[in-house]
Structure I
Amino acid sequence: MCDFPKPDIDWWDRITKISTIVIACCNLFFAIFLWIKKNKRDDKDKERDRKLALLKTLILDHHLTDFYDCYKNLNNDVAALKTVNPAEGFKLQVHEKLESSFISLREQFIDLLLAVDQNLYESLLKLSDELQDDLANAIFDDGIVISNEIKFNELIAQPIAETRTKMIRVLFEYRG
């Protein structure tokens, strides 16, 4: 009988063992990586939930009425402009009342948002400031008869209502 040399399978066995170890190390690395990533995502979710709860509890539950009261005061302040051809001194008085109402809105509602989120605070503050500027421009523009009902609604009443709606939209679109 002929004896054939036995093939050397030792090298194949070593490659198999090494590849098994490499695969196990890769699996361990990916498992740790995914666990860390999931924990970070969970931490972000917890932070977002905390901010939403803070917004709801500290601000919306207790101070949303202040927000509506400030806008009610704004509407009451500008209603005096419906008189026929208000004098400059009267317009100045109305503007000072508006400034007081905007300060009240900021102090009673908008400034509280700093406790929750800087961007939310800045977006509502920007909307408030833009409305204040638009109202001042409309009140003191000599080319506009502000006592005209159509012009009053277009330049005063409608921007107030739209800004209030935008602010509420920003609040309720906030996701932390």
Structure II
Amino acid sequence: MRRRWTGEERRVFRRAVRVTALATWAATAGCAFHATGLVDSSGPGVRLTEVTGERWRLVLLGPSEPLSELDGLIAEVDGQRIFRTVRVGDWRVREGVHGLPAWVGPLQQMGAQVGIQDRNTGQFFWLDEQAARVLGPYVGSTALLEGFVDGPHRVRVTHYRVLSGGSVGLP
């Protein structure tokens, strides 16, 4: 014959099921996260170090993978946090290594000109002629450009880093 549960045993079991369900939901959903800090990919994995000294391990999937190649840059990261780990949903580069404004995105060619579709602003910017000659072979690759605005939607590039090809230099 089967033993019947007492009222207290039923209550404890129901509570254990609720706590387990809540813990599973919290672990899969996580908490919203937003921070700005220095990207560090020198060790195992990619980390973001905030000004306060807090360090977060970043999980990069799909569109956030180029963030692993931005070692030493200040980035703004949005995502889902679970303990000390952040699954990155969106990111923006605040400034380049040299303290200049930065543009990040795929290089595109339109006619004889080369430009970048900036993921920070969503806008398209043309590159100066010297940078267009140097970066022309990398059309289709994601790049980080540093420089300054030199006209309407035109960027004078002073430093670049091709993220999906590994090239670094001055135009």
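Could you figure out which one of I, II the value 70, 21, 15 for Cα extents along the principal axes in Å, for residues 34-97 alone was computed from?
I
Quick one: FRET efficiency 1/(1 + (r/R0)^6) of positions 58 and 114 (r between Cβ atoms, R0 = 25 Å, to 0.05) came out at 0.25 when computed from one of I, II, so which one is it?
Attributed to the structure labelled II.
I, II: which one has percent of Cα pairs over 13 Å apart, for residues 74-129 alone, as calculated, at 64?
Working through the options, I get structure I.
Computing relative contact order in percent (Cα under 8 Å, 6 or more apart) for each of I, II, which one ends up highest?
I
Tell me which structure, out of I, II, gives 18.4 once Kirkwood radius over Cα pairs in Å is calculated.
For Kirkwood radius over Cα pairs in Å, the value 18.4 is produced by structure II.
-25500 is what came out when helix-only ellipticity at 222 nm (-39500 (n - 2.57) for each DSSP H run of 4 or more, over all residues; to 500) was calculated for one structure; which of I, II is it?
It must be structure I, since only it matches.
If we compute distance in nm of label points 7 Å out along Cα→Cβ at positions 66 and 146 for structures I, II, which one ends up with the highest value?
If we compare distance in nm of label points 7 Å out along Cα→Cβ at positions 66 and 146 over I, II, the biggest value is for I.
With Rg and Dmax of the Cα atoms in Å, for residues 90-161 alone coming out at 10.9, 32, pick the structure among I, II it was computed from.
Only structure II yields this read-out.
Readers should treat all values here as calculations from the given coordinates under stated rules, not as data from a laboratory. Quantities reported herein were computed from a predicted structural model and do not represent experimental measurements. Cβ atoms are built from the backbone, for glycine too; each structure is taken alone.
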